[in-house]
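*Asks:* Listed next: structures, encoded as structure tokens.
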Structure P
Amino acid sequence: MAQFVAFQPNVEVNGETILSVVAGMKVVESTAYKILEDNGIAKPKPGQWYPQQAWLNAFKSIAKEVGENTLYQIGKQIPNNAQWPPAVTSIESALGSIDIAYHMNHRIKGEVLFNPETGKMKEGIGHYGFEKINDKEIKMTCNNPYPSDFDKGIIQSAAEKFKPADVLLINVELVNPDKSRKKGGDTCIFKVTW
């Protein structure tokens, strides 16, 4: 499924996560709030829930009006603003937990899609797949409705936040861009190396 289209009409995302748009557009904060409001999300607040499709529509507006690099910057804010699983201590555990964090910040019919107490995950929003290739390479397969550049920002920021002190650079590269969600594909695959 292409980017910007919710998998189901009744999916909601929490206000903490939506506020990453404002954090990622700090220089033009008023523009961020206007784009959110124009797409049905007026004055988002932590602890509140908003339609995922409205947020995806805001992303589409941002891509068109401000540019795709802004989507990347917003994605980089997600690890700082969204609820995150405890006990993340390395690049591997950070990238491996993105799917859990993703589900912790979305709900369907009032039910959050990951319960940290039971470890149960519900379906309906796609996934962030994780595969360790070797000691310094990870493959991330993003099968969700979010923009590719946003996903790249999440992956980049999560890896940087938990990189070892001796690692200077994390490289996140879109594999097969012609088959990605940017071109109407179902997934985006990223190679993460350090």
Structure Q
Amino acid sequence: MQKYYLTVFKQIIIQETSGIYLSSVELWIIMSAIITLIMWFIVHKRQNYALIKLFHFFLTIVYVGVILFLTIFRREPGSKSGAVYTEIYLGFGLKGIYSPRVAVYSILNIALFVPWGILLYLYRVKDNIFKGIVMTTLLGFLCSFCIEFTQKMTKTGLFEMTDITTNTMGAFIGATFTALIYVIIKGLKKQ
């Protein structure tokens, strides 16, 4: 059974990354570096901007590209129906796995937004922990909603509440994980 899940996982990864070419990734990384440098020149004149913040901004821009390549850019406009599915179906529940394929998709959607939650929360580390997690989760929700809306309008995908739910869960997990690590590190520094 475990081998079956790995096969399904491998098939979905291959399917979801088809249409993404190394040259496109390289170009996006170069564009992200240029955008970051332009922002650094603009902001640096007004304030002393730490190198770590610059790297964080660069990673954020790169990850925006990762999300957009996986969800919109690699797909031909009009290639999908653009249908709306309001039912939330994760492929698994308290009684077990009902659909291995849907369950793997749900897990991958969560995993896609965990790094996004981490990156977004790092912009809010000065906030109250609860507020930081809530705001990051809301931003994850808004980002996911915008992706689903764009997929529907351009017919590069479907508008699915399941995707919004799993992406939001991923942002929440990423934010919570980062908040916990931040609290631990802060506690260790006080000792």
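Nothing in this text is a laboratory measurement; each read-out follows from the coordinates by a stated rule. Predicted, not measured: the structure shown is a model, and the values here were computed from it. Cβ atoms are built from the backbone, for glycine too; each structure is taken alone.
*Asks:* Compare mean count of other Cβ atoms within 10 Å over residues 10-17 across structures P, Q and report the one with the greatest value.
*Replies:* P
*Asks:* Additional query: State the single structure among P, Q that was used to calculate semi-axes √(5λ) of the Cα gyration tensor in Å, giving 24, 19, 17.
*Replies:* Computing semi-axes √(5λ) of the Cα gyration tensor in Å on every structure in P, Q gives 24, 19, 17 only for P.
*Asks:* Out of P, Q, which one gives 3.0 for distance in nm of label points 7 Å out along Cα→Cβ at positions 2 and 138 as computed from the coordinates?
*Replies:* Of the options listed, only P reproduces it.
*Asks:* A value of 3, 13, 24, 27, 19, 10, 4, 1, 0 was derived for P(r) over Cα pairs in 5 Å bins from 0, in percent, for residues 74-169 alone; which structure in P, Q was it taken from? Could you put the intermediate results ahead of the total?
*Replies:* Values: P: 3, 13, 24, 27, 19, 10, 4, 1, 0; Q: 3, 14, 18, 20, 18, 14, 8, 4, 1.
The value was obtained from structure P.
*Asks:* If mean count of other Cβ atoms within 10 Å over residues 162-169 computes to 22.0, which of P, Q did it come from?
*Replies:* Of the options listed, only Q reproduces it.
*Asks:* If helix-only ellipticity at 222 nm (-39500 (n - 2.57) for each DSSP H run of 4 or more, over all residues; to 500) computes to -11500, which of P, Q did it come from?
*Replies:* Going through each structure in turn, the value belongs to P.
*Asks:* Also: Starting from the value 0.4: which structure in P, Q was distance in nm of label points 7 Å out along Cα→Cβ at positions 18 and 50 calculated from?
*Replies:* Source structure for this number: P.
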